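So, here's a batch of structures to check.
What follows is calculated from the coordinates using simple rules that are stated; it is not laboratory data. Here the structure is a predicted model, which means the values were calculated and not measured. Cβ atoms are built from the backbone, for glycine too; each structure is taken alone.
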Structure I
Amino acid sequence: MALLSVQNVTKKFSGLTAVNAVTLEVDEGQIVGVIGPNGAGKTTLFNCIAGALPPTSGSINFAGHEIAGKKPYEICRLGVTRTFQVVKPFASKTVLYNTMVGAFATTNHIREAEQKAMEVLAFLGMEKKKDVFARSLTLPERKQLELARALATEPKLLLLDEVMAGLRPGEVTEMLPVIRKINEAGVTIVIVEHIMQAIMNLSEKIYVISFGKKIAEGAPLDVVADEEVVKAYLGDEYVATQH
């Protein structure tokens, strides 16, 4: 049975259908990519899975639990955590404080939250930054802090929403092994990303969404060769660079 099963999920805002009967499945241990044009409905789909928005219709099952319409904190406690496109840490607080905020999803004890946060920072190689204020971090470091906060919730499933947006090519290359390390530690990952280098390197399977609808799914090389995907998203220039 899939760890995450999204079945015919639709999300409507008044007359606009942002997500249109999307179905996808993610097995435990996988890294699954979700791609598509801006405004395709990818983040809205994440919001439905993570509980920020209730789906208009459809089913979302995680680890045997129906989570469609549940509150974000309820879904987080079950083991689903997401990051955000625009990172907004508590700028005047330390890296340790920001990471502890995530740990409080699963504990009410300060000492335990601090211990969990320090373990995550050590895992990400950020322990030396623990007393640095978030406002002093570089963009790549703020992205890592966003990952730290999410990992401190002890997720089974991590939804990464453009975690590499704004990074330079070299910084993207440095982020790839970090995401693989998280996955190898037992966290299943669904990643929304426009940087095709990252998606192609990380994903076992890719879903493509355009105008709210799923238009393709499959192995990375098969998906990027799909004519409809090229037309809707990648463009002929991308295909030409691959040959």
Structure II
Amino acid sequence: MSALLEVRSLTKSFGGLRALNGISFTVEAGKILSIIGPNGAGKTTLFNVITGALPADSGDILFEGRSIKGLKPNHTAQLGIGRTFQIVRPFPGLTTLDNVTLAALAKVGARREAQRRAVEVLEITRLSSFAKVESRNLTLARRKRLEIARAMALEPRIILLDEVMAGLTPAEVDETVSLIKDLTTMGISAVAGVEHVMQAVRKISDWIVVLNFGQWLAEGRPDEVMRNREVIEAYLGRRYAEAEELRR
């Protein structure tokens, strides 16, 4: 199966700080890839570069075989790349329905069609009963689902999910995991940037890429990555990794 998204040797620096250092990976259509790593690993910077919010210093990004390096966020969104933000950014004075309708307008252009699409997306994301609630009054979990809903309103081929499970309760994490898995049944691939919700990563991921301070650290299937000593050290420290090896 050919790659839907391909990142090739991507680098990005801020002054003397190398935030991304030669990162490469591919995402196949209909698959969920999780990018994990501790805080500061470079996940949000990576998403910003892919979507065009930040320019890459070097490397390339291919979407459906076409280079999108240098395109602006509105162009990458039109091509089919959606995203959420680590800090949720709904329009606080607007209802949940209006937030999603505005996103859909960027794709369909006509308000009636945009609202029809928004209603469908709210049903999928289990937000229909909150359609008339101002987004400022939603719980954190529902605001995060609203972020996913706004990305889905653009009818993307792939969604970049930036820490959509951070700060959620175990029950809320399970509900978000179910929603992310549903994306693939709708023909949407996903790249999930996750910090510490490892149980969720196991459940949703077809493949995992591990970053640490902007460097590629490891990649593979979930069971392989979770046994990797370097990955354990990056998350939990060397002593924990050594103790794990003694227990095996």
Structure III
Amino acid sequence: MPSGADPIGASNPRIQRLRRLLGRRSARRDDGAYVIEGPTLVREALAAGVAVEAIFVDEDVDAAGLPSGLVTLVRAGVLAKVGSTESPRPVLAVAAMTPSSLAEVAGAPFVLVAAAVADPGNLGTMLRSAEAAGALALVTTTGSVDPWNPKCVRASAGALFHVRVVPDVAPAALRDLGVPLVGTAATGGRVYTEPGALAAPLALVLGSEAHGVPEDVPIDRVVSIPHAGRAESLNVAMAATVLAFEAARQRA
């Protein structure tokens, strides 16, 4: 904890920067930085070796275990108003975004692709499933939500710190992954549990629930999850989880 340092207030330029990074994708892109919210995620980021540049802590909060050289005290109540959660946690960190390129993940046994997925909660859950199922990376196409959106960061439950992210890829460029592109559809595709349906190597491509995989995404084959009931399709994050673990099973 900084000794003798007065807590900073809401008008401090560093707090204003926090607001911009939380609220605007363009600010995150321009600064190459994003915000991690909550003591648990901040500590996990540090443990994972994430390049954390600053940690802001409410003056009334115990910051034990956080690196004192990175900590800045903030007046009580300020971070609660800055944070993006309904129940703000008064510990926020600024970290460097570390996007990967397609070349860095080309040829990987398993990559998950989010094609025009707009909901940050869904994308964060897809990141979480990608890590759990052993995917090397999550690729997002143009038109997808920012993977460093604060809601996505929270929904990833720390997976963002362990899975490579390749953002904003033009659909045609997915061919540069150098592996078969396996699309998903509610019906009409090969049953996902059939032997070889999700055989490695592959890039598993999921689109939004409303529109599916966009037509401009090149696809080599399609798989489907049979389901009963009235629902036309599963939630995209739920489908990603089911398919990612089946891909892991077939890979094993």
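Below is a table of values for the structure above.
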quantity	calculated
When distance in nm of label points 7 Å out along Cα→Cβ at positions 142 and 166 is computed for each of I, II, III, the largest belongs to	II
Structure from which 1.9 was derived, distance in nm of label points 7 Å out along Cα→Cβ at positions 6 and 222, options I, II, III	I
